[in-house]
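Given below, in the form of structure tokens, are the structures.
Read-outs: derived from the displayed coordinates by stated rules, not from any lab. Predicted model only: the values in this text are computed from it and were never measured. Cβ atoms are built from the backbone, for glycine too; each structure is taken alone.
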Structure 1
């Protein structure tokens, strides 16, 4: 399947010079959505996966579907202040400033094998923070699966450099 044909590109969003890769068109196409989930799962089929963790927000949609396909639990990795129970968090750098992701303290059991899911890997900052957070909680992150890779921004390479398996469905050049 040509996933690029199912992904809308919006120029100059959220700022001039950025080509925003919008997966809502892929999600709205039943065949493309199903195929994307199947292909995100495939490299990890047969592996022990105790939980799927999805990064806010599009990672929730994809991660929930992947967890269903793998018959496992789902862990939402949320932005700071969005979870109602006791949390642990991890700060990460943005272009200007910092942000934080959090999970509930009881979301992961020590030794859980976890697959990290999101729609896109760019610089890798959010994914790296998610991995650090999950590992601090006791998880073994066995891999990461994304629909889109922006290879020029180096995020996938950063994840591979820390020993993580990275699976992507399509790459777009540029930002």
Structure 2
């Protein structure tokens, strides 16, 4: 009976993650469509003076417009990463909880930008930092970046925690 409860709980968790992915992709698409409708051309909106604004930009590349002449290659690479992420969600057992959050964020962000690349031939970027010179980015980019930073912080923390555990275990075996 316990095995069935565990399988049901995992199924529910996966369903929630997939719904969250779909919702985040929808939010990304709605924002991009609103930006395209209202800011295409010379439109610019300052949200917080000297800090952040909105501006319409078309990005045919990846982060910082890298690989801008390789949209097809980027699309294939992104699709492979998204498939791998979905497989990880389904197959990976006993993964850290942070992965349960970060993998769906990464999938949603990657899918949002992939949809743009496939249907538009470019990604709509619109968030502009006004306090530093930084490339314009979008909500999907934020999802990708935040999930990657969270996983990196977790991995660094885990390395230190593992080092501390092994050091403590070594001291116990010496004593």
Structure (1, 2) behind the derived value 19 of relative contact order in percent (Cα under 8 Å, 6 or more apart): 1
Winner on distance in nm of label points 7 Å out along Cα→Cβ at positions 50 and 82 once structures 1, 2 are ranked, highest first: 2
Of the structures 1, 2, the one that 24, 20, 15 was derived from, the read-out being semi-axes √(5λ) of the Cα gyration tensor in Å: 1
When FRET efficiency 1/(1 + (r/R0)^6) of positions 26 and 106 (r between Cβ atoms, R0 = 30 Å, to 0.05) is computed for each of 1, 2, the largest belongs to: 2
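Please state which of the structures 1, 2 yields 2.6 when distance in nm of label points 7 Å out along Cα→Cβ at positions 18 and 114 is computed from it.
Working through the options, I get structure 1.
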Which entry (1, 2) yields the derived value -24500 for helix-only ellipticity at 222 nm (-39500 (n - 2.57) for each DSSP H run of 4 or more, over all residues; to 500): 2
Entry that produces 3.8 once distance in nm of label points 7 Å out along Cα→Cβ at positions 58 and 154 is calculated, selected from 1, 2: 2
